[in-house]
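Take a look at the structures below.
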Structure I
Amino acid sequence: MTVAEISECCHISERAVRRQLDRLVATGLVQEHPGERDGLSPGRPPSRFAPGSPARAKLKQLLVLLSTPLPPSPR
């Protein structure tokens, strides 16, 4: 996702998103990928951000855990 996309979906300023992403990139939890030119838009394309390898593995484990139905609880 780009900073603008994260900002829009989380209702947080782009500046605040960028500040947090810079910290996450520095720790290796998030990777920054340079944007690709489309040949139509002027200026530098926005960078895209994705979970880093360690975070991706943990997220995958979490999603597997969350997708497993819970057994019914005794009353």
Structure II
Amino acid sequence: MVEKDWLISQVLEETGMEGAALMAEAGLHCVGCLAAHGESLEAGCKAHDLTSEQVDELVAKLNELKK
């Protein structure tokens, strides 16, 4: 289960290109970003001005990919 405190690289590893596409739709183009290896999903979202509610929605969508 993806959590918002996971590193972006962990999220991408877990969810693959489908997860990368969801993240890109939310404004995070993290696939090639160096921050992906040291920044949490939540921190990345906040750096791109997403609200807490938007972060939670993204996490829920990412977790739907795993079902």
Structure III
Amino acid sequence: MTAYQATARIFLTAFKALPRAAQDAALFTLVHNPMVREDIIDLAIAKKRVPEKARPFRVLLSGNKSSRSKK
């Protein structure tokens, strides 16, 4: 476990120990920061898409949703 992972685990443990109103206040503060909010949204999207099959970068750039690029 890295130092960052250990710090995150301690943070989460402390967060869970807070009363619900304090948890809500902390989350409210976080999501009102535009950069943090965007990061949270990006992480949620990435987590949701983990099961999807990867596509070649060239296909992604072309806008083609198939896994094969047109020749």
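Throughout, read-outs are computed from the coordinates displayed, never taken from laboratory work. Since this is a predicted model, take the numbers as computed values, not measurements.
For which of the structures I, II, III does the calculation of helix-only ellipticity at 222 nm (-39500 (n - 2.57) for each DSSP H run of 4 or more, over all residues; to 500) return -15500?
Label of the source structure: I.
Quick check on the output: 28, 24, 20 is Cα extents along the principal axes in Å, derived from one of I, II, III. Which one produced it?
II
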